[in-house]
1. Could you tell me which structure in 1, 2, 3 was used to calculate distance in nm of label points 7 Å out along Cα→Cβ at positions 202 and 298 as 1.9?
2. Once distance in nm of label points 7 Å out along Cα→Cβ at positions 58 and 130 is calculated for every structure in 1, 2, 3, which label goes with the largest value?
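Here, each number is a calculation from the coordinates, and none is a lab measurement. Keep in mind that this is a model prediction, so the values were computed, not measured. Cβ atoms are built from the backbone, for glycine too; each structure is taken alone.
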Structure 1
Amino acid sequence: MTSLPASARPRVTAVVVSYNTREDLRRCLASLRAHSGMPCQIVVVDNASADGSADLAEKEFPETRVIRNRENAGFSRANNQALREATAAYVLILNSDAELTPGALPALVALLEARPRLGAVGPRTLSPDGTVQVSFGPALTPLAEWRQRRLVRAVKRRDPAAQKEAAASAGVEREPDWLSGSCLLARKDALDAVGGFDEGFFLYEEDVDLCLRLRRAGWGVLFTPAAEIVHHLGRSMQTDPARARLEYHRSHLRFYRKHNGPALAAALRVFIGAGAAVGWVRSLGPGPARGQRRREHSRVLREVAFSRF
């Protein structure tokens, strides 16, 4: 069997995790086909979508390897499934609701090739309307999170001062504590060295944890405005927002227990429990909507505040 010439071998393995985002997945894969700018191995891991996402990928993008999970395995586990099949030196983690822009991937690859100590690099992330999203940040501590959340919420509500601050921050190359998992390019060797994603994170915080472990292992983590993507932000969980909130609390607690010590983890547990209790009281009253909210808050209390996630 003859091997491919070096020019045809994939330089990047692109990993896309899909969960009920059929039309977004089509745009994502189309952007990879149109704008990768180099030979790529593409692996889609479908987490038991019910909207035909896996069929679409196989039919319309036959160059793509599709892994069909029988259940929703979560973001970390699904990414690790693809990492085990990756053959290229660099791995692009790309959300199914994100799209490459022309030149973005070559710019990211060029940075890793020029700077051997870098383990991962992330691009500037834009909303479909062209405004900048917050896609990197400082280590997760209570004060840092409070500041970051204020900025993220203000950007989402289109506050001009917050948008200006986010755009200015994203206009400069920097080495933050973490990069968003919506799009990052990493060395396969670096990912292998730290064991890939921690599969204890079903959804959320897995990117922060990964970057922290890369940095502790001696790899650099870089944000660059030299590459851009468009991100439609959170589309895969819009069909089940209650599950998304629960998984966020679980992941948040796991991260604090793992990296911030028992005291801060206990304080976070109390904070989440108090918030769920207040939400439960506020949802008292008749009607199916209020009943549903009470059940959601009760589940947070039962499964997060008083269990060992």
Structure 2
Amino acid sequence: MKIMAVNSLFRELFRRYENNPILTAADWPYRANSVFNAGATLLASGETLLLVRVEDRRGISHLTVARSEDGIRNWRIDSQPTLMPDPQNHPEEVWGIEDPRITWVEELAQFAVVYTSYSTSGPLVSLALTKDFRHFERRGVVMPPEDKDAALFPRRFNGRWALIHRPIANFPANRANIWISLSPDMKHWGDHTVVLEARRGAWWDANKIGLSPQPIETPEGWLLIYHGVRMTPAGCLYRLGLALLDLNDPTKVLRRGDEWVFGPEEPYERVGDVGDVVFPCGVTVDAKTREVRLYYGAADTSISMATGNVEALLDWLKTNS
């Protein structure tokens, strides 16, 4: 009975939209293999904007904007790719650009888009700034290979910008932890600090973890939704967990959930180009209701949405960390 009660609580933390998936390649105005792993933000107009990873039939990814008044239906999708790889000027993008996270930076009055560039030496972290998601100022490489799952915090800490990211160490055994690095100018980065370590053994988040959507600012700290990858005989299994970082020093971990809170269950999450994957790159939070909308890639094939509540997530962390 106790196990059933805990599982019921997990299902309540995030509720899937009943008509998932909300976007597939069939919705696209041009030919695509799959659409998934979208960054998300709320615009001043109240619209929801998704910056969608679109994989073409070569296997190369680019980014395209989709907008919706209610964040669920009637998506208006750019008729052409919004941000294409530019290997002539940015050779690190030769094999595509992927998995954006969007942060509104009040000091710059711009959105910071941190994304993965796929170079001949492996994936790395790149940064671009935009005011309108039509014109982008590429800042280029932020972190060298192999590194990904990155987002910029929306404000400085003691005068320095903070980037959360996930480098992979070849020793031991390609273990991947979540780090934070600091910069005075978004170009020169240092004071690299491990924030969350992948656990060992049979844990759901053993050996490989990474940031999912951009951090959520709350009065209690920075709420992180992160993914853990469990290696099984049938392949990798991607699920989500929660952590809380100090509001004024995000290198300090206040809480970390022991158990996963959201994982692949539905057919559209279990079957696709890469099965058994829920992978959010974007989240929006309603300032009044505190509703969290989690936009996630399902099986690397489509985009789905689940809802939760900031206070409910924080309360769960208090008793499950």
Structure 3
Amino acid sequence: MEGATLFTRFPGNPIITVQDFPYAANTVFNPGATHIDGDTVLLLRVEDRRGLSHLTVARSTDGIHGWWIDPQPTFASDPGRHPEEVWGIEDPRVTWIPEREEYGIAYTAFSRRGPLVSLAMTRDFRKFIRLGPAMPPEDKDAALFPRRIKGRWALIHRPTPRVGPSHVWVSYSPDLRHWGDHSLLLHAREGAWWDAGKIGLGPPPLETPEGWLILYHGVQYTASGAIYRVGLALLDLEDPRIVLHRSDEWVMGPAEPYEQAGDVAGVVFPCGWVHDPATDELRVYYGAADSSVAVATALLSNVVTYVRSCPKPDRRRFSDRP
């Protein structure tokens, strides 16, 4: 199967727009996703009419139709006690952590010094406990792995240097609060590549027998602006710094009208996915043009088969000498 045919968009996209909301807002996009008690739960980024973002929960029995949206913001910024959230909170990634029996949420806190990665925990998506900043500015596009790796928690994130393209990194922690052992994981390619401008993690890493499946966005800067597309990679299960395979081509890019026109045109930006082991269906939830929420589906087995057919990197990991 070719990468361009892996994912099928739901014909009724977008599945959630701001017109569906029970309160006034500007746009809704970039949701984290998970399953709870048979329902699909989306943690939506909602931009209000000031331009600041908060997070709101939507639930559906089938993950496509009949969304019930919380009547007010579910997880709002709290700049009085958390000044790093002074300009809002954005782009959550949700990871179920069996060892802790709770969900870990990595989100972008928009501070006066720029965006940074913060963490929070929840069991029910009603009460949230903040762990605070995990990375200093500027850093975003983060997600936790669902289990310890060789005794430590792991976090994928995307620091933004003052010069040059932005790459994807992985860091480790003994306690989810103190992070170190930072390693470059995936690099933004150079030149005319679709992911040469910058790259960033999409949904949290998904564990498969063949490795950690990664869906990431890549940005190409063109004469008419930036284009956000999506590619795949596979990481070693016990050392995710080792990239086993990475797609040369993008597997999904802005093609539909709701992806090509909006507050930010030309954007496909996934932050969440849900896998059904019974049917092997993988549902990918993404922000379209920073203005609405859409979904695309694939068979996980087909996705893994495809990424395993993609090239192996020149180096197993960037800490290795060329």
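1. 1
2. 1
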